[in-house]
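Before anything else, here is the set of structures, which you'll find just below.
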Structure 1
Amino acid sequence: MTAEEFKKQWDPGKFNRWADLEVTEIEKAPLSALTKDFLKAGFPEDAAPFLNFGWKSEKGRFYNIAELYPKYADINLTKNYWIIGSDGEGNPICFDVSQNDRVILLNHEQGFEIICVMNSNINELAACLLLYKYFIRKIQKENGEEAYSDANFSIVDLSELKDSFKQINNNIFKESGFWRSEINALEKEIG
């Protein structure tokens, strides 16, 4: 999926805010050309499940952990973790440039240790965000606006979501602790 295809499918608008990221900020990072090109098209400001992107809190600046939190600059790898967003708990979502821009989630309360891998790259992250968005949209259409928050969906709906994730990456639930955890949480909600 290209960045343009992602943006078109995301359908930015009133309820799907889009962040146009500063090209000069993207260029300063030691990201791959593929990741940089993808980011230059922008990225959603927020996405389910409770994720925020776009560097709004940093006034449009793109930092690595070592730059933003200097007291952690001496800790191995923090200079390799470039912050793209955060989860609902304030944990940074980062590109790990030492691992081909793998997308990781760090624990902000535990010295920025890796909580889990989210995705192998930005393209996979974008595809997963779209799948999750479509899942929510589908169950809301079928079961009402509060279907997601009320866990008003079936095991069949969840099975379809899992199968869709596997079409992106057959090993996603082995490689991505983040998406495995999200699916497990949804399974628990429906009993």
Structure 2
Amino acid sequence: MTASQLDLERLLKLRLVVARFGEMDNAKWWNTKGQLGRLGASALKRGFPRTHRFAQARSVFAVAAHRCAEVFDPPASVTLWRLPEATEEEFDTRWEHWLDHAAEWSPFFESLESFPADDLVEVLKLFELISDRDVGAFSRLRRSAEGRAVPLSTTFSGADADVTLLALAFARSQPGQLAVPYARRAD
């Protein structure tokens, strides 16, 4: 499966929701506090008036990716923050388009500022990013014995369902106790 078959806009939304949920003022998985909230918006808006939301996102994505790699960095695998190179390249290319249309994303970013629920599954449902089928697949996932990871049972195919499950599996983490979801690469 090629990267172009993956819905990159959906991937961005999944990353945004998980990134915001994992901040210190929510689940305490990575060391950003409200960077994707009102505080982060007000801090960056002055320097990046048009694209501050994407600057917020980029910084939290980098911190989340780094923290996940510290906790569990499986070889020959993918995580929500480290997908196959072709996918990441296409995502970065699409980023430029999103920057050019930043105003269209404002409502989504504003909805991230505060969550009406403290359960990632519920939050992903509220954002209409998961289905009952996804929740069914999630219900079969368990944390690894040492508690640092959540292995997906299938190899990564690059499909939207795989990326959705990588995001949803973060719900197996506890507040302050990150468990990194991952899937083995097919190659």
Structure 3
Amino acid sequence: MKIRVATAEDAKSIQKIYAPYVEKTAVTFEYNAPSIDDFQHRIINTLEEYPYLAAVEQESIIGYAYAGSFHSREAYKHSAEVSIYLHEKWRKKGVGKKLYQELENRLIKQNVFVLYACITVTERQDDENLTDASICFHKKMGYTTVGRHNLCGYKFNKWYSVVWMEKLIADRADRPNDFIPFSKLCK
């Protein structure tokens, strides 16, 4: 498996991985899967400021992870929100761990110190649209729960809560160096 920076040309493969999450799960609160064009724009726009990575096995994308702004205010630049999606056949095989480790390495070079993940949770044991797999994965990766929004998302005729998980990836400097946009770091 190889991890590389995603490109706009990867949009079709990435959309194919993401669509089942939209259509069958409450992992994401989108109701309709974005188009390939939408994904091209998302990838291009993300890469201006943050990494967007693809895991590739035998020329096929099997998962992807990316970072984005935690908040729009300048003082938040040393924090980032992260997301990850894997092809269903590649879950629980170490792909997610490797993607997140590479994402963290790149974000550290950008002078990011703390990561946040917003994760949907359910109170139902038998919820056919959501498991606790994402919470378990993030805990394994060193994230801790720091907040919760109760019953804030409505999908599949059910209300869902989200939790915010946090991970410190580097010691916070008293006077940190400026955030380096990903597009400048790659040059």
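FYI, it's all coordinate maths here, none of it is from the lab. Since the structure is predicted, the reported quantities are computational estimates derived from the model, not experimental observations. Cβ atoms are built from the backbone, for glycine too; each structure is taken alone.
From which structure (1, 2, 3) was helix-only ellipticity at 222 nm (-39500 (n - 2.57) for each DSSP H run of 4 or more, over all residues; to 500) calculated, if the value obtained is -12000? Source structure for this number: 1. Using the calculated result 2.9 for distance in nm of label points 7 Å out along Cα→Cβ at positions 15 and 159, pick out the matching structure from 1, 2, 3. Value 2.9 for distance in nm of label points 7 Å out along Cα→Cβ at positions 15 and 159 corresponds to 1 out of 1, 2, 3.
Quick check on the output: 28, 14, 7 is semi-axes √(5λ) of the Cα gyration tensor in Å, for residues 71-142 alone, derived from one of 1, 2, 3. Which one produced it?
Corresponding structure: 1.
Relative contact order in percent (Cα under 8 Å, 6 or more apart) computed as 30: which structure among 1, 2, 3? So the calculation was done on 2.
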